[in-house]
Each structure stands twice: as structure tokens, then as C-alpha cells.
Structure P
């Protein structure tokens with residue numbers, strides 16, 4: 001019985017992941033209006049019925065996609081940060097990671113959802129609390145990567161400004177390659193972050 005159940009569970013996880021990947025790709029390319037359960041199911045190579053078994057509504061699928069995007073970004077940040085040095089020299093590579101956080105197809109997918117949610121009440125109802133949770137986690141990870149002490153005056157605001165700046169730079173990069181200007185801004189912003197960086201390695 002157990003041996004039969006495990007392959008079924010693995011197939012179910014694989015199907016769910018394929019649907020989420022397809023939803024993210026569709027959102028980045030077609031936007032909210034063009035991303036339906038049928039479109040995602042076809043893109044994932046599964047039946048509509050199988051898709052609706054995992055995600056009965058488009059909103060359910062979107063919640064899973066946003067959570068997946070957030071988890072992927074956080075995992076990538078932590079993996080990149082593992083080899084960074086301690087102390088103020090850490091400020092520049094961390095700034096580069098954070099200010100590149102909202103660039104690429106994953107950010108485009110999220111942006112389509114934000115725009116759609118501004119005029120779609122049902123989407124906004126599920127997206128706003130989820131985005132708030134994602135924002136809090138991004139803030140915690142930024143503090144962790146910097147080794148910053150949020151009890152110190154101005155640290156919380158500086159970290160939040162870093163994430164807000166990252167989103168703004170992501171928007172600027174949507175229509176044209178903004179790499180050169182972003183590098184200049186990143187170097188300057190790293191100088192602002194330096195006083196907040198702990199001398200010891202985060203987690204040590």
C-alpha cells in the first residue's frame with residue numbers, strides 16, 4: 001500500500017510543480033488576462049481536469065505561483081550569500097543581490113498580477129495578504145544577509161528603502177536594459193548600507 005501511495009504522491013507533486021512553472025511563464029508572457037487554468041494546463045501538458053484537481057480556480061493557481069516565486073527568490077539569495085565575507089565589505093555584494101532581486105521573467109510575472117489586482121477585487125483579495133507576507137520575508141532575509149541589527153535607529157528604514165529601490169530599478173529595466181545605471185546606483189547604495197552591516201558573519 002505504502003509503495004503504491006509514494007509514486008502517486010510523487011506524480012502529484014510533479015504535476016503541481018509543472019502547473020506552477022507553466023503559470024509563472026504564462027503570466028510573464030501573457031499577463032493576467034491571458035493566463036487561464038486551461039491555458040496553463042495545456043502549457044504544462046496536463047488535462048484541464050487534472051489542473052483543476054490541484055487548483056480549482058485561477059486565484060488558487062496564482063497564490064501558489066506567487067508563493068513559489070517568493071520561495072525561489074529567497075532560496076537563491078541565501079545560496080548566493082553563503083560564501084560572502086563578513087563585515088562592511090559584505091555591503092556591496094549584498095546590495096548587488098538585493099537590487100537585482102526584481103529583474104527578469106519572475107518579476108514580470110509578479111508585476112502583471114499587481115497591475116491586474118489594482119482593478120480586480122477578487123484577485124486583490126488573495127494577492128494583498130500574500131504579498132504582505134512575501135514582503136515581510138524579504139525584509140527578514142535582507143536583515144539576515146546584512147547581519148544588520150534592526151533595533152538600531154534607522155536600520156529598519158534603510159533595509160526597507162533598499163527593497164523599495166530594488167522594485168523601482170526592476171521597473172526601470174522592463175522596457176530597456178538598465179544595467180549600467182543600476183551598477184552605478186548599486187555602488188553608491190552599498191556605501192549607505194555599510195554602517196548597518198555587522199562585523200561578524202550572519203548566523204555565526
Structure Q
């Protein structure tokens with residue numbers, strides 16, 4: 001009888017152990033958890049534009065560049081200088097600042113004896129002989145060059161997405177030298193390449 005009771009007790013303990021083991025497994029599973037995070041991504045916008053009059057801005061293609069308004073550019077003679085302004089800015093909605101690199105896009109016709117300089121002015125300054133600002137391209141530079149280094153201009157985007165960035169004015173001064181011949185005609189084109197900086 002005692003043997004039979006002992007076997008019964010052992011069976012009961014083993015059965016209880018099985019139940020306890022299952023209960024422990026369930027309890028441990030309750031200590032596991034998963035957490036998830038997701039992110040959405042959207043690129044900013046970048047609008048770069050130029051203007052020969054400081055009012056009407058657009059992005060001008062290589063095949064249709066903006067026409068600079070040089071004063072008395074059709075009546076040059078040795079020792080005369082003609083001036084033209086050009087404004088650059090970042091348009092509304094732009095979300096980063098920019099660095100603009102100035103380079104020559106070539107010349108057409110005859111430009112012998114013509115040299116130029118380029119100066120950075122405040123947007124509301126007047127581009128003429130009295131203008132003073134930061135020299136970007138030194139006087140005496142050939143029309144098909146930008147000098148020994150590639151000059152750069154910094155542009156800042158507006159704090160509000162509905163406003164345009166602050167414009168920077170470039171003053172180009174073309175000077176006729178002794179090598180200019182009567183009736184010669186030619187032109188020059190400049191490229192302003194903007195790269196976002198942040």
C-alpha cells in the first residue's frame with residue numbers, strides 16, 4: 001500500500017511539474033516585447049535665378065542667356081569702359097544656401113582689345129565707375145577668362161518658404177584698349193553655376 005501511495009505521490013508531483021513548466025513558459029513569454037519606429041523622407045527644393053534688371057528673375061539656359069544691358073556698348077573706343085549689372089538670388093521655396101561659381105562660357109565675333117572686371121555689390125548699389133565692392137575678377141582680364149582663380153559668390157535662402165533669398169548684384173565693367181579696331185563686333189557669355197551648400 002505504501003509503495004502504491006508513493007507511486008501516486010510521485011505521479012502527482014511529476015504532473016504538477018509539467019503544469020508548472022507550462023506556466024513558467026507562458027510567464028516568460030510575457031516579458032518579451034517588440035517596438036517599431038518609422039521615418040519619412042522628403043527632399044528640399046532649390047531655385048536659382050538671375051536678372052539683368054534686378055526685377056524680373058528667371059533661370060536662363062545656355063542657349064538663351066540673359067542679355068546684359070551695357071551702357072554705350074555699341075560705341076566703344078580706346079580707353080572707354082561700359083558697365084552692366086546682373087543680379088543672382090535663390091528663389092522662394094529654396095531650402096538651402098548656395099555657392100555660385102563664375103566661369104567663362106566663351107566669346108563670339110571679335111573681342112580683341114577688350115578686357116573686363118567683375119565686382120560684387122549690394123543689391124541696391126549702382127553699377128558704374130564709382131561703384132566699390134568685393135572684387136571677383138580683376139580689371140584687365142580677357143573676356144574669355146575669369147582670371148587665375150574661379151570666383152565664387154555666396155547666396156542665402158530666405159527663412160520663409162514664400163520669400164525670395166537676398167539678391168547679390170554683380171557689376172561687370174568692360175574696357176576697350178588700344179587694340180580695339182573700328183567697327184569690330186563681338187560678345188561674351190558667362191556661366192553662373194550654383195551648388196547647394198546644406
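Every number in this text was worked out from the coordinates using simple rules, so none of it is lab data. Every value quoted in this text rests on a predicted model; they were computed, and no experiment measured them. Cβ atoms are built from the backbone, for glycine too; each structure is taken alone.
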Problem set entry | Source structure (of P, Q) for semi-axes √(5λ) of the Cα gyration tensor in Å, computed value 80, 16, 13 | Q
For this session: Name the one structure among P, Q that distance in nm of label points 7 Å out along Cα→Cβ at positions 63 and 159 of 2.7 was derived from.
Result: P
For this session: Of the structures P, Q, report the one carrying the highest value of mean count of other Cβ atoms within 10 Å over residues 87-94.
Result: Q
Exercise. The value -25000 for helix-only ellipticity at 222 nm (-39500 (n - 2.57) for each DSSP H run of 4 or more, over all residues; to 500) was derived from one model only; which of P, Q is it?
Worked result: P
For this session: Compute distance in nm of label points 7 Å out along Cα→Cβ at positions 47 and 79 for each of P, Q and report the one that scores greatest.
Result: Q
